[in-house]
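Once you scroll down, you'll see the structures, which are given as structure tokens.
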Structure 1
Amino acid sequence: MAPDTASTASATTPATPADSRPVQLFQVSTLYGAATLAAALDAGRFGPRADVRRFLLLSHNAEIPETALRLEHMTGYGRIAARFDATLDWNATIHPYHPAGWAPRPEEAPLWQRVLRTAWDLGSAPVELIVESIQVNPAKALAGAFPESELHVYADGLMSYGPTRSDLAQSIACRIRRVLHLDLVPGLRPLLLSEYGVEPEIVPDSAFRAVLAEIAEEAADDPGIARSAAAGATALLLGQYLAALGLLTAEEEEELHVRMLRGAAGAGHRSVVFKPHPTAPARYSQALHEEAERSGVRLTVLDGPLLAETFYERCRPALVVGCFSTAMLTAAVHYGIPIARVGTAEVLGRLTPFENSNRIPLTVVDHLVADLEAGEEPAVPGTAPASLTPLVRAVGYCMRHKIHPGLRAEATRFLAAHHADPDIVHHFTAERLTRLGLPGGAPAPFRYGPARLRRGLARTLRG
């Protein structure tokens with residue numbers, strides 16, 4: 001069954017096919033990502049607007065998109081969309097297929113390009129693609145449907161500092177011109193797509209902060225913000241819904257949020273806001289309400305269609321607590337708000353497989369951010385310490401050693417110097433170090449023994 005192209009949604013009417021100006025197609029799935037693109041546009045990273053037609057292509061990637069909060073309903077979306085000539089709906093275009101699972105077969109690419117050009121009124125103009133997460137759909141699907149188009153990748157979070165999660169076809173890799181990213185950890189250079197010689201390019205802090213302020217203006221009358229302000233909230237807890245990623249069970253994630261609340265209360269905060277993930281179950285906040293009553297803390301749940309950054313802009317908390325959310329680093333870098341972590345090392349220790357793309361965000365937060373439960377003082381991390389870059393590059397090598405063979409010598413030197421340091425060693429597993437023959441792994445005679453022996457020895461080393 002062919003996808004239904006007739007249902008494609010457009011907030012404004014695209015230009016007619018007679019308009020032969022080049023087209024820039026910006027694919028986005030989150031408001032944070034859309035804000036990143038808006039900042040890049042405002043900073044002139046995509047040239048003068050008059051020279052091109054700009055279309056914003058919305059993709060709703062939740063497991064059940066029909067039940068998830070749509071990007072168009074987020075506060076501030078209209079301000080972002082105004083920068084584009086039209087908005088398009090990828091889900092509607094490929095219906096009934098899911099964005100994460102559908103891509104045209106190579107032999108179908110010419111046909112699908114004609115379908116998409118007709119559905120979106122692109123005419124015969126050249127198309128430039130600006131996408132997120134090029135390793136997966138829908139970015140891969142778009143790249144396949146427009147095999148002659150230049151590609152620009154933008155990264156809106158901490159994953160940009162890690163290695164590319166999977167190999168790319170050379171037909172895609174050779175067309176990628178740059179990786180646009182936010183400078184969330186000043187001094188740390190992204191590894192993403194570096195194996196293909198793609199250079200990173202920073203989206204200016206000033207441009208991004210201006211876009212966040214613009215979005216926050218739309219929330220002036222938001223009831224959730226008003227309740228939080230009236231309660232005099234001084235701390236914000238960030239939920240990520242890690243159970244959906246398989247990193248924790250639902251019960252463990254509930255307990256993680258409770259631990260965040262206890263930590264904030266222990267730090268002296270008597271009025272706290274919880275910002276749940278949009279797809280998290282309602283019972284998460286119920287468990288927090290019960291803990292708040294026991295702890296004597298006033299709890300407000302900010303469950304509206306808002307970015308956490310809108311709360312920073314409107315209410316200026318004194319503390320932001322999370323596990324490894326990108327919003328933690330945004331609070332520190334763009335608002336100077338002290339941040340603290342809870343449960344980061346625990347999630348890092350059980351993360352599988354080793355090449356899981358959440359590993360670098362966890363590593364960065366664990367190494368940079370104060371541990372609230374350990375009594376460390378919340379702080380603004382500032383510029384990356386000298387130890388962070390070699391740590392990230394060593395972890396990145398262990399994650400994807402085949403695509404980064406040039407990092408081996410550097411990783412070996414780093415691990416030789418630090419494999420006994422408890423603040424470093426927990427970022428690696430003895431099994432992975434053994435497999436790669438790196439310091440901290442098993443001695444050479446045991447390295448290639450029977451699999452059961454190697455696993456047993458790795459468990460012993462971890463112990």
Structure 2
Amino acid sequence: MLPQPVLIVIVQYAIQGLMALVIMLILRKFYRQYQNEFYRYWSMSWLALLITMIGSCAALANAFLLPLTHPIRLLVSVTTLYASFLQIAWLYAGTKEISQTTRVNKNHMRIFLSLAVPICILLVMRHYDDPNAGDYRIFYRVGIKSLLAGGVFVACALMLKKISKAGIGIRFIIFSFILYGMMQLNYFIVTFCEINNIPYGAELPFFMGAFELFLQSLMGLGMIISVLEIEQHNLKKANIELDTFLYRSSHDLRAPLTTISGIISMIKLTDDQKKIDEYHDAIESRIGQVDNVIRDILTLRKGQKTDLSVAELNLEDEIKKEFDHLIDPNEKNPELEVVSEGNSVIRTDPARLHTILTNILSNSIKYHNLEGDDPRVTVQIIGNDNGFEFSISDNGSGIDERHLPKIFDMFYRASQSSKGTGLGLYLVKDAVDHLKGNIGVRSEKGIGTTFDIHLPNL
């Protein structure tokens with residue numbers, strides 16, 4: 001029979017594990033519905049905490065039921081410690097994604113998780129067979145992990161503080177991360193002082209287990225609230241875009257039709273064949289405008305409703321094919337220059353990649369400066385196993401700086417002389433978001449424009 005204090009701790013661990021299971025299932029459901037990567041990382045961190053709590057219960061029981069060197073006892077300790085490392089890694093990855101500082105490098109993640117296995121084995125095996133080295137075992141199995149966890153939780157809190165207009169959910173997470181991180185660092189100090197016989201006046205009182213449970217509950221609550229706040233913001237944004245879409249699309253469809261109606265009335269009033277031919281050309285032009293609007297609307301709808309279809313494509317070849325398809329052989333066109341470093345094969349959705357390349361390259365061709373010394377479109381590609389960084393530059397008319405923050409907005413036209421629908425770059429941004437990438441733009445009026453795109457391998 002286990003001592004009562006041990007049973008109390010096991011019950012506390014079981015409650016923490018049950019809470020971790022509930023929060024993991026909630027975040028997992030959000031991930032399946034919205035496909036935001038940080039939902040998945042955070043849900044996996046709670047799964048790792050669940051495994052840690054189960055392992056901790058088993059480890060406590062084994063301490064009284066099995067000898068020090070029993071293989072099952074050692075295996076449970078290694079598994080529990082490794083689960084703690086997983087929780088820290090996935091929590092950091094999710095926080096990095098939501099704070100949007102930089103994308104998580106999956107190669108670095110794999111290296112860390114691979115190295116964690118032998119590290120956990122070494123930490124568990126330290127003094128594993130010495131009955132008088134209990135404090136050392138606690139230091140190596142708990143103290144060092146607490147040092148890493150404390151540093152990561154504080155670092156995550158600092159990353160979240162960079163989020164502009166953070167809601168109450170993010171504030172809950174920051175508050176709990178800082179307190180939990182400080183508590184973990186204190187665990188390390190306590191265990192370090194124990195093995196070195198250093199007096200320490202800030203040892204944790206008996207109720208700190210309950211406080212730890214409270215902080216974990218606050219973390220989970222904060223994550224769920226932040227997810228709801230993010231989706232509420234996205235819903236508001238979608239409603240605004242829907243209103244804009246209905247107004248502008250109806251206007252862009254109605255205006256050419258009204259013009260066509262007027263031109264037809266003018267045709268009826270003249271017998272001059274030359275004027276009739278001009279009117280026919282004008283009608284064809286307006287029909288082309290209507291067709292462009294309808295085509296972009298269908299592309300937008302298809303892009304939002306179609307699931308990702310992943311295929312391997314040579315990015316350099318796709319760019320060259322798209323460029324050749326867009327240029328008019330009967331007109332003077334800019335030259336295409338492609339500079340590629342590393343692997344050019346990308347795993348991505350062909351349709352969405354086509355949307356990105358078509359719209360950006362067509363703009364580069366449409367607004368290039370043929371009067372310049374060397375009109376050209378330059379594409380630089382840097383590829384690796386994680387994905388691709390590529391930029392598409394032209395030395396054309398450029399975009400005024402005051403327009404740059406809005407060029408990816410729906411129906412936004414940076415120039416009154418633009419003949420486009422105003423949906424092209426919005427479609428590009430939508431496609432990049434679906435591919436879990438990011439896009440930026442640099443431009444100078446009269447000098448040219450550069451689009452910088454990152455696409456991960458799917």
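Laboratory data are not the source of any read-out in this text; all were calculated from the coordinates shown. These numbers come from a predicted model, not from an experiment. Cβ atoms are built from the backbone, for glycine too; each structure is taken alone.
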**OP:** For Kirkwood radius over Cα pairs in Å, for residues 124-171 alone, find whichever of 1, 2 sits highest and give me its label.
**Re:** 2
**OP:** Please state which of the structures 1, 2 yields 28.2 when mean projected area of the Cα convex hull in nm² is computed from it.
**Re:** 2
Original post:
So helix-only ellipticity at 222 nm (-39500 (n - 2.57) for each DSSP H run of 4 or more, over all residues; to 500), computed for just one structure, reads -22500; which one of 1, 2 is that?
Top reply: 2
Subject >> For FRET efficiency 1/(1 + (r/R0)^6) of positions 36 and 284 (r between Cβ atoms, R0 = 41 Å, to 0.05) computed as 0.90, the structure of 1, 2 it came from >> reply: 1
Original post:
If distance in nm of label points 7 Å out along Cα→Cβ at positions 404 and 436 comes out at 2.9 when worked out from the coordinates, which of 1, 2 was used?
Top reply: 2
